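K.L.:
Structures follow.
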Structure I
Amino acid sequence: MINVSVVVGSTRQGRFSEKPALWILHLLEERTDVAAQLLDLRSFPMPFFDEKMSPARAVPGTYGNDVVRRWSAAVRDGDGFIFVSPEYNYGPPAVLKNALDWLYKEWNRKPAAFVSYGGVGGARSVQQLREIVVELQMAPIRSSVHLPMSTVFTHFQGGDVETALAEHDGAGNLLIDDLIWWASSLKSARLTTLI
């Protein structure tokens, strides 16, 4: 069984990000080869990273902050990740970057996929996130879902967001297929390396 975590990358009031996060989570839950969970950054209110030592040198689970220790455990158990991210000023939200920065070894050799929204479907945010996760020794997959502003406006105008998101089921399932392939391959390689 492959463990996939969907990370809700925004903590703003009235946010849209939980809608596409729940949509992609539902698509994951329709699969029989996946155990899926939602990691909402609102549930992990970490301070901005301020440690003396790089997380690359830290022992997973030994962080001084209780919330970071919980975050570490949740990430450590994942075999693959789908980051749901808006685009703020051509990049990802600070809260998501901070959540990535707090850990290192927990992310290593695991695939990352992206569902984004905002200007040009959040593509610029995803491009930055791809570069960030490479430095964390993750494997960003090619397939992603870039939601148009019309879908976002449906949320803010009180419309039928579920129907608007369902129009992207094909792209979402392609993303999941690719992520599962990479997660299975990398999990097997990680287990082989440990023996």
Structure II
Amino acid sequence: MSSKQEKLDALHKAMSKCKKCALRKGCFQVVPGSGSAQAKIMFIGEAPGGKEDEIGIPFIGSSGKFLDEMLEIIKLKRDDVYIANIVKCRPPKNRDPRRKEKEACWPWLIDQIKMIKPKLIVTLGRHSMDLFLPDQKISQAHGKAMNQEIKGIGRQTFYTLYHPFAALCNGKIRKDLIKDFKQIPKVIERIKDSTSSSRGEK
């Protein structure tokens, strides 16, 4: 029987052959995701940029370096988490992903979530948040954990953060993002406590 990581790797391979939307024609390669199949935390951004398209790994450019720094703050590494984007191919000139492009990639993202079964999904940026929490405004939702029923995966806990790129461009957002990021371990602990309580554990 294949291990969970082997099954995730197979899913990545299947994604790499995807041609469901026009984005594939204009990018170098599909960028499925990276990290541990056993991850308790899954980070979901918007779309690959130029460096990601070149290397094939999400969040590998300047935003990724900042994300790595924040992971170190909470004593985690990339290998401890899983990182993906809502759109797996780079949009032309790094424009915002369009609705049809998000819809084309949605089944892949659902498969990733179902396979990994993260305790917490951290959305990075407005587009990622809108996909799961469409009624929220990121200026009000950032730094808050919310439970949402999502078709295909059931009830899931989400934690909204500003996108690291926005933080690199705006000092106030940077402070907010670092502050919110530091709360992730506490959010995980609350999820654990809630799960234990629901099972009647002491």
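K.L.:
Out of I, II, choose the structure whose coordinates give Cα extents along the principal axes in Å equal to 54, 49, 32 when calculated. Don't skip to the end; give the middle numbers.
P.N.:
On the way: I: 48, 36, 25; II: 54, 49, 32.
That value comes from structure II.
K.L.:
Figure out for me which of the structures I, II the number 1.4 belongs to, where distance in nm of label points 7 Å out along Cα→Cβ at positions 21 and 37 was derived from the coordinates.
P.N.:
Values: I: 1.4; II: 2.7.
Label of the source structure: I.
K.L.:
Given 0.90 as the derived value for FRET efficiency 1/(1 + (r/R0)^6) of positions 53 and 173 (r between Cβ atoms, R0 = 35 Å, to 0.05), which of the supplied structures I, II does it correspond to? Don't jump to the answer; show the numbers that get you there.
P.N.:
Numbers: I: 0.30; II: 0.90.
Answer by label: II.
Each reported figure results from applying straightforward, stated rules to the coordinates on display, with no laboratory input. Quick caveat: nothing in here was measured; it's all calculated off a predicted structure. Cβ atoms are built from the backbone, for glycine too; each structure is taken alone.
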